[in-house]
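Asks: Pasting the structures here.
Values quoted throughout were computed directly from the atomic coordinates according to the rules given, and no laboratory measurement underlies them. It should be emphasised that the depicted structure is a prediction, and the values quoted were computed from it without experimental measurement. Cβ atoms are built from the backbone, for glycine too; each structure is taken alone.
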Structure I
Amino acid sequence: MGKSLVLGNGNTLIGLDNKGQLVDFYYHKVGMENHVGYGNLFRIGVRIDGDFSWFNNDIWKIKISYKGDSLTSNIEALNEQDQIKITINDVVDNKRDVFVRRLKVKNLSSKRRDIKLFFTQQFKINATSKRDTGYYDSENDLLIHYKGRRVFATCSKIKNKYFDDYTVGNYGIDDKEGAWKDAEDGELSKCNIEHGSVDSVIANTFRVSGKSTEEVFYWITTGKSFKEAIELSQEIEKIKPEQIIKKTSEYWKSWVNKKDMDFADLDDDIKDFYKTSLLMIRTHTGNSGEIIASGDSDMYQYGKDTYAYVWPRDGAFVSMALDLAGYGTLTRNFFDFCVEAMDERGFFYHKYLPDRSVGSSWHPWTFEGKPRLAIQEDETALILCALDKHYEETLDMEYIAEVYPTLIKPAAEFMCNYRDKNGMPLASYDLWEQDYATHTFTCATVYGGLMAASKFAHILGKDKSSEHYASVAWQIKKGIMKYLFNKDKGYFYKSIKIVDDRYEISDVVDISSFYAVYYFSVLEAGNEKLDQAFNVVLDNLSMQTPIGGTSRYVGDNFHRVNQDAPSNPWYLTTFWRAQYQVAKAKSRKELSEIKETIRWAINLATPSKMMAEQVKSDTGEQISASPLTWSHAELVSLVLSYIKKYKELK
């Protein structure tokens, strides 16, 4: 289903489902060590005058959104039958690794109500449910879960009264569903400790007068020792949880509004969407440079793994959006990540864990008994393209000089050498991670990457290298036009592959082929060949359904509704189409269609404005990882392109 809301601070990343229940808890790196994850959740239960229900019961009508321009949740849970409304505000403190939740319990009736709030904790520490321990700490009024160097201290409080009921139990062992079942009769068994697969429950009992409201605070602190987690909990109490929420909300409002932007003629809904996208990017960007594709653990339902990895491809597009938006410090951290992650031979692997080690992959290193390089060469080229954008926005020549020998030169030399007898890039996997060939998208990114390397070498006075990189880039550009452009039909092929000493062509229409030729300046917008290719994209990939949007390529079966249905539209490919329309626009009137494309995305996004990877072609329902950082990055880039072009057309 994907996440309905995410919160984070660059070390901790938390995901909530559509009932406001915590389902993902990454700590101490964004995207690494999910201590809850798919199949586990932190439930909220409510007993009203003896009648019990969980938040995931249909009796509760729940709305989820962000509060203002901040990473603060605004969750409204209404129980019309019992006349109770609970408003929840959540934050992950912007400095401390702590999750704080405020629940305002409002009695809509005129009679007094007896309320008991239950909070369940179902950890899976270090992404495994075995060998955990949970225990009640009576000295500090905490319920603590731990395994090794990961400790989580949980507390809830109303006014000056700590939780008054608790229990600890097992789940998934001996047919036990979990301690959370103990809550359904309204009383907890007060088991003090358990180990193995452990869950726990704490509860607060209180009364709410007619037409009145009571506030309950709940928090989870983290640490690498008991001392750290307990002292952090004590610090939260000293500062006051309500102040943590207030301060964190103000911090993120300042962060997302740090530039006094002129949004041209864009309306408030698009402005809000842009700011939410920036915040989504920030939650998935770690303080140590990792930019993960998505923290959504629900991806496990589709296959063997999640998107909680750093793809150099995704990271490059995200960093370009961040630089355009004025957040160069974050992107510099990403490039530092890349320096360490790069293979000594000058290329990047498929994907990485947030600690800069190589991630899982399905790209084989042996094919038909012969070794081959299991990489996507575009991921190497894209890093240099992104670094070029970083330099354009920051003019930080010192940083370019610093990373030239460790990042720029090794990548450029690899791309120069990794070519066939015709001077074209050798085969590698495509950006969609499916086909092994020489792809138009890859060739265009290699062109862009080598032109960036040439510029950097020139800036640093390395003229011989500058000329060499530019010469190879121009050879590749000529090869793109010679081998990858269909002159008769006016579009760029998907790829070529050497078979029996000649190129075998894949003539599939793929939007990435067209877009890369434009975006990485192989051809300029308005070029006759590029315009022809754009029209072929529109004719073949524009969705002829009520849902609309643009698919990736003809015959795309990934998450396809069924074999008779068209391929699914993706957010980022739809934004790519709009980017070229912005580039070609000759008047402000021609830009009006771009606003409709953005509103198309707004209408399909969640109520909290989160975009997944793609939507179903028949219903528009979001599918695959949500939020997808790359989708939000492309929205940010599109909005900024729109604003720039609008002003140019003045």
Structure II
Amino acid sequence: MRLGDVLDEARRRTFVGRDHELTRFGEALSGSSPRRVFLVHGVGGIGKSTLLGEFRARALAMGRPAVLLDGREMDPSPEAVRAALARAAAVPEPRLAEVPGLTVLLDHYEHLAPVDPWVRGELLPELPADGIAVLAGRDAPAPGWRRLPGWRELGAVLRLDCWSEAESAEFLSRSGVAPEARPGLVTLSRGHPLALALLADAAAGGDLPHELADAPDLVSALLEGVVPSVPGEAYATGLATCTVAWATTEDLLAEAVGRAAPAVWDWLVRQPYVTCGPRGLVLHDLARDVLTAELERRSPDRMRRLHRLVHDRVVSEVRTGTGPDREHAAQQLLYLHRHSPVTSAIWIVRSRGSAAVHPGTPEDIAQVVALTELNSGPADADLTRRWLVEQPDAVQVVRQGGRVLAFAVGLLLPTGFPLERQDPVVQTALAHVERTAPARPGERIHLMRSIGGADGSERDPYAVLVSSVMALTTWLTQPLAWSFTATTDEEYWGPFFDYIALERLMEVPVGGARHVLHAIDWRRLSPDRWMDLMNDRERTGVTGPPPAHLLRPAPLGREAFAAAVRAALRDLHRDDRLAASPLLGSRLADGQEGCGVAGLRGTLLRGVAAVGRRPRGAGLQRVLDRTFVRAAPTQEAAAEVLGLPFSTYRRHLATALDELVELLWAVEIGEIALPATDEQQLSTD
């Protein structure tokens, strides 16, 4: 026996999976299938070379002559390829067509791209009629292959993907890895064969990494195998952007690399570790993990900037989008929470290809009630049923083929329905609000009343998805005073709510189930500041209450707010007095110009300009301008500058102040946002 035979036997002992590919090739070997050409492709390290080795062994076992050539070891020219093939088959070049059953296996075919048309149009047609050709490379086949006469009958494209969990575990078992070490390595590898082989080697040395970042040498080896080269800085930035976003569009690339975006997009589309989906480009999971580990080590500042860019864009899309676009943006935002306590659910959803979150329909209600009963009992199910009679649009679902896979019921309170006093969870939440910080006119309270999945569990990955999408799309778009969550699985959800800075309040029994209420007062931690906090935690996984410096004072009531606006206008150009304004604890102080005095002044100026954009508001804006912005020495002088009788001026001023207070109140409760350009418009009027 030769050394090569020993090595082949060792390789075959660890060969697992690829049942579909082996079946198709076996049918060609036996003649039960007419297929003669197989185009195998997949990312680096996915097992193409190993599969071709197995193909060769099976062809030889069937008595066929089989030659395995490496595209890296020959010039990409017809003469070199033909000569290499003849040498391997041990026949003169002109007699290749006379070798019955010749099986040709070309590995690393991407290196022979310059002669692909020649291989397709001349070389393969010259092989014996019963010959078989297998071409394996990283790149997907060129479109010309599908235009060949007879391709549908004679050809097949085989894309290699990662191993399943069972196949990965089987490989580790055959590689001698201890049973207790296998689950962690399977998760870390994402089922990628090269990653598993390297991790098995590490395990043999007793060094088991918990994250790829713990093994820089392994990361370097994987990076070379999976992502071998990048042509320039813009391409590297585009690739790094793909590691952050769930799906990368050309618009997102334009924010990251500017005018180079079209060229970067075209390059990314051609990479074997990138899939072009309906919503953009998606990286292969292992490529994402490897690149993230390497980039966090080499360029942490760039990764922070890109994460912020993606985060802010997705938040904007949640706030401005509608329907499926808003729901998709919320899923993108959820995906950024890759270091949260529910990371495993996020990855499961991703591995399943995600799912659409839909508004519930009357046909869904019976299933939602049944799932609620599975999770929290008949008493809670009856309350869910009654709420959905009163608020049928309060439920969102993930469904498949008419079957509800998961649901979330979210209530906007108060509703005025008697059921508010009959539902212990709702009654307790509203009592807490009244006791601590009541909602102000125009503000609502959101309560995530119940969630669940098809297995009757709140841990179902789709339950995590639908409840998170509902929460994000509501919390970032509605004028909310409070948000509450009510879950029964505190062991699972408690750490996550701590991570997103919700406060644990109390337990509320309903029948035999105990609901745990968590809450956040948006007047004290605005959605904008909360999203800034989440941007940090998405990258670090830090949990706990929000830092004290992010919290505002207790919110102002409507009358106190109006008085504070009037006082701040009088002190508009006095930093020392504005610094004492109670509005510094309001949303008005989080302006385009920053936080604090500058932010408050900027918001007031943009508010004055916004009054002028309302119907019949131009005259009111001029009154505010000459009274507070470019103030005349006295009100009498302002009336004179404006050409108004003093009594008319005073009447217009009172109306203008009421309009401005109404507009700024809408800003304070989150109903509207002022355009960033208003202050600039004011200064040029």
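Asks: A value of 15.9 was computed for mean projected area of the Cα convex hull in nm², for residues 171-402 alone; which of I, II is the source structure? Could the numbers behind the result be given before it?
Replies: Values: I: 22.1; II: 15.9.
Clearly, the read-out refers to II.
Asks: Among the shown structures I, II, from which was the value 14.2 of mean count of other Cβ atoms within 10 Å over residues 107-114 calculated?
Replies: Going label by label, the one that fits is I.
Asks: For which of I, II does helix-only ellipticity at 222 nm (-39500 (n - 2.57) for each DSSP H run of 4 or more, over all residues; to 500), calculated from the coordinates, equal -15500?
Replies: The value was obtained from structure II.
Asks: Looking at distance in nm of label points 7 Å out along Cα→Cβ at positions 211 and 467, point out which structure of I, II has the largest value.
Replies: Across I, II, distance in nm of label points 7 Å out along Cα→Cβ at positions 211 and 467 peaks for I.
Asks: State the single structure among I, II that was used to calculate FRET efficiency 1/(1 + (r/R0)^6) of positions 27 and 323 (r between Cβ atoms, R0 = 41 Å, to 0.05), giving 0.30.
Replies: II
Asks: Assuming 8 is relative contact order in percent (Cα under 8 Å, 6 or more apart) as calculated from a single structure, say which of I, II it is.
Replies: II
Asks: Right, here's the next one. Which of the displayed structures (I, II) returns the greatest value of Rg/Rh (Cα atoms, Kirkwood Rh) on calculation?
Replies: Working: I: 1.01; II: 1.09.
Structure II gives the largest value of Rg/Rh (Cα atoms, Kirkwood Rh) among I, II.
Asks: Something else now. For distance in nm of label points 7 Å out along Cα→Cβ at positions 35 and 51, which structure out of I, II has the highest calculated value?
Replies: Top value of distance in nm of label points 7 Å out along Cα→Cβ at positions 35 and 51, among I, II, belongs to structure I.
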